[in-house]
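Next up: some structures, all given as structure tokens.
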Structure 1
Amino acid sequence: TSNLGPSVEEPVSSVLKGYVTVLEHLCNRNPAAMFGMLRDTHDLAHALRCDDVLRLSRRARPTPEWAGWRSYWLGSGENDLSLCARLLEHALSESKAKQDTALAVYSVYELGKVYSRLGKVNRARELCSISKELAINANLSFAKAHYLRLKGAVLVHWGDAVQGLKALETAELWIGEDELARAKASRAFFEASLGQPSQARETARDAYRIGSQIESGPLLGVVAGSAEILADVHEGRRFDSQPRLERISLQASIAGLRQFVVYSEELRARLFSLEGNAELAAHHAQIAHRERLSSQMAVTKLERTRLSLIAAK
């Protein structure tokens, strides 16, 4: 039986609920302390739903000291990728002005991913070089991990996918345990997208194993679950793919992971097309297209590959 991760109805864990409650309290009374807490618990903050972090960051009274971090959290969660880019460029500028290494590392990483998703590949590659320089100068494990993860993501989407997967796997040697499950889930999805179902399934199992011991948030179930479904599709086990993809699409929407709404709807369209159901194929393709337009997502080399590898039974 495939592990689908948390169900759509599963409540947020008590730890994450308590974490949000503390952030809410600080947001109302001491926004500077809230942004300080978000910085100091960076990986745990990424376990929250995007909407939670966006809501708190928007509501918090801006302060000059934390302007860069506020832009970072907004830029990490907004749906409009062009807006994300502007916010993250501001965060990067603030990191330079305040000589804030952590903000620089995180901003460059998110900014590189945003430009990759926008299809601005040259800028994404420039940010890979900046990330590498930060990793060398800082000589900190999290800086090395973020450089390798950004390099791997850009390569997988637009360049040499084999080298990209190697960079992502190497990055996991430097990633803290709070982020490791989500990093492995992402690699599993890339592996499945490249037609490597056995490897994807093994990596997804590792992600779930690690995630069961920490607060992983909704991303783990959405991404690792997507990897498992795609692995099953590649291996011809498609009898329950549509209801599983429907659930993933809903989970992704609730969690604010809009790109996985796109991916699940595109896969549903592809499978309906292969089954000869043109009407439902067109319906789900339209949903995916609408989501792509709203966020300005480009179609990457990897995304074209993902669908082209799915053949008729």
Structure 2
Amino acid sequence: MAVEAALRHAAESGLQARVLESDFTLGERSIHDFYTVLPALGAEGVEAGFRNEREHLATRTGGAEVDSTSAADVKSQPVLVSGMILNGDPVRIERFAREFGGATEAQPAPHVRSNATTMTTVAPATWYPNSGYSLVGGDSSSRYTYQVMRWYNPTFASNQTYEHDFFLYNYDRKTYLNGATTGYPGCWPTVTYAATSFPSSAGPYIDTRFNGWSCEIDELAFTIGMAYANQVKANIDYFTYFVTTAGNDTRDGMKLQAQLGYRNDPLCWTAGYAFCSFGYNTTGTRRNIINAWASVPGTISWYVK
């Protein structure tokens, strides 16, 4: 669906499109991306924003993803909407989702996220990634985090999820990236743009900062998860990428954590992937990759057995 049509249909349904999702190719990769909708931009402005941020992704990562020809090519690719994050009445959102036929994330009514106490047995070294690196950078107006990860022998059950959690230290209320969060109960990170090379079949989603009762404020997550983690393949470098406006500090601390979870399928249709993916309340389902609080901006390589 074209951007103009997606925004128009949402408005006609009495809903506000907060984030649009799309797909494009970067080199030989298929990328799923997210762009925050500012009403003043209009459809043309949103499309231009998608294209500009796609080009920035190619250049900021130092050519790791594409060659120069491919980097220039991303701006010529059409922006077609494959998913949306919507604000509004849950009943209208559900009706819109059924008519739209794509993925939609709701800003739901407050609810309590319960944790499972049991899990499908998975070998300890097969659900979390084994190697990668963290790149955090930017300038006076724009900041970004680019997280690369590779699994050597991934094994996930069919109902399991994975979240690659990049956290910034905010106990002092100073962050390198913009640390703002949308209001409760959505608790979405305030980002300009996000992208991932997680397969579209994996159901990639931006996770919220909703911690079960409020919006987390001390440790700020910039997380893209997979609702169907069993779609990940071995020996492929995947990435997640976030762009924000500049934060209120020039240095910060970060940590990186892998989290295994499960999917509550009935909730996925009405609340979206971010609100139907839950963490297990068991040991061995979270793994520290980079311990708190490593200094950013900068690049840190990591390896986990």
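FYI, it's all coordinate maths here, none of it is from the lab. Model, not experiment: these values are computed from the prediction. Cβ atoms are built from the backbone, for glycine too; each structure is taken alone.
Taking relative contact order in percent (Cα under 8 Å, 6 or more apart) as the criterion, the largest value within structures 1, 2 is that of 2. Matching task: -25000 is the computed value of helix-only ellipticity at 222 nm (-39500 (n - 2.57) for each DSSP H run of 4 or more, over all residues; to 500). Pick the structure from 1, 2. The structure behind it is 1. For which of 1, 2 does distance in nm of label points 7 Å out along Cα→Cβ at positions 152 and 176, calculated from the coordinates, equal 2.8? Only structure 2 yields this read-out.
Which structure, out of 1, 2, was distance in nm of label points 7 Å out along Cα→Cβ at positions 168 and 200 derived from, given a value of 3.1? Could the numbers behind the result be given before it?
Numbers: 1: 1.0; 2: 3.1.
Of the structures listed, the value fits 2.
Assuming 3.6 is distance in nm of label points 7 Å out along Cα→Cβ at positions 40 and 256 as calculated from a single structure, say which of 1, 2 it is. Structure 2 accounts for this read-out.
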